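FYI, it's all coordinate maths here, none of it is from the lab. Just so it is clear, the structure is predicted and the values come from calculations on it, not from any experiment. Cβ atoms are built from the backbone, for glycine too; each structure is taken alone.
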Structure P
């Protein structure tokens, strides 16, 4: 909202004028634009929902919310890239589970019911 009001203020500021009285009537007219109190711009960013991605096609680094999206530069959909990364993570968890004790292994592979 602040960015919009700043842009409007700038446009209106360029329209300012001050015409001093001339002739015998002594009438003047002016327009002066002032801006009210300004508050800092607040940005919101939810890091927990953000996934950092490097596009396999054009190597652009960008962040998306959730796990699927399109590269903002080249427009390639990244679903295969996300699937590959998730499979890599699952493989790492399985390797780690093989070397861990039973309770941790069950937690890593998502099998709490295993005896």
Structure Q
């Protein structure tokens, strides 16, 4: 199933805007959330084709939100790409173990992110 609707989750307004503008230029319909809890609510109600999830966020981090989404019957089919500044191999391994399908390190390279999205579609 091709990816059309993307939920961008990041506590930084700057990062949300940057990703939204980049992906919108390539024809994706984007919505945003600024926390893990908001991401879970929006994923359940909006059923996006993909969630682009930051890791370092207050309250509920991206690992916890990813785990919650991949275990919930309503959202477990939605692929998640973690998009974070955490660049250690162990961070990526942990993210994939939580259920993420891919891992992108900030600053995001447009070509790399688009390739990962295309690979899921």
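With helix-only ellipticity at 222 nm (-39500 (n - 2.57) for each DSSP H run of 4 or more, over all residues; to 500) coming out at -13500, pick the structure among P, Q it was computed from.
Q
Of structures P, Q, which gives 18, 14, 5 when semi-axes √(5λ) of the Cα gyration tensor in Å, for residues 11-50 alone is computed from the coordinates?
This value belongs to structure Q.
As an exercise: FRET efficiency 1/(1 + (r/R0)^6) of positions 27 and 83 (r between Cβ atoms, R0 = 35 Å, to 0.05), calculated from one structure in P, Q, equals 0.00. Which structure is it?
It traces back to P.
Could you tell me which structure in P, Q was used to calculate relative contact order in percent (Cα under 8 Å, 6 or more apart) as 24?
The value was obtained from structure Q.
Here FRET efficiency 1/(1 + (r/R0)^6) of positions 75 and 99 (r between Cβ atoms, R0 = 35 Å, to 0.05) was calculated and came to 1.00; which of the structures P, Q was it taken from?
This figure was derived from Q.
Out of P, Q, which one gives 2.8 for distance in nm of label points 7 Å out along Cα→Cβ at positions 19 and 35 as computed from the coordinates?
Derived from P, not from the others.
Kindly point out which one of P, Q the value 14.3 was derived from, the read-out being mean projected area of the Cα convex hull in nm².
Derived from the structure labelled P.
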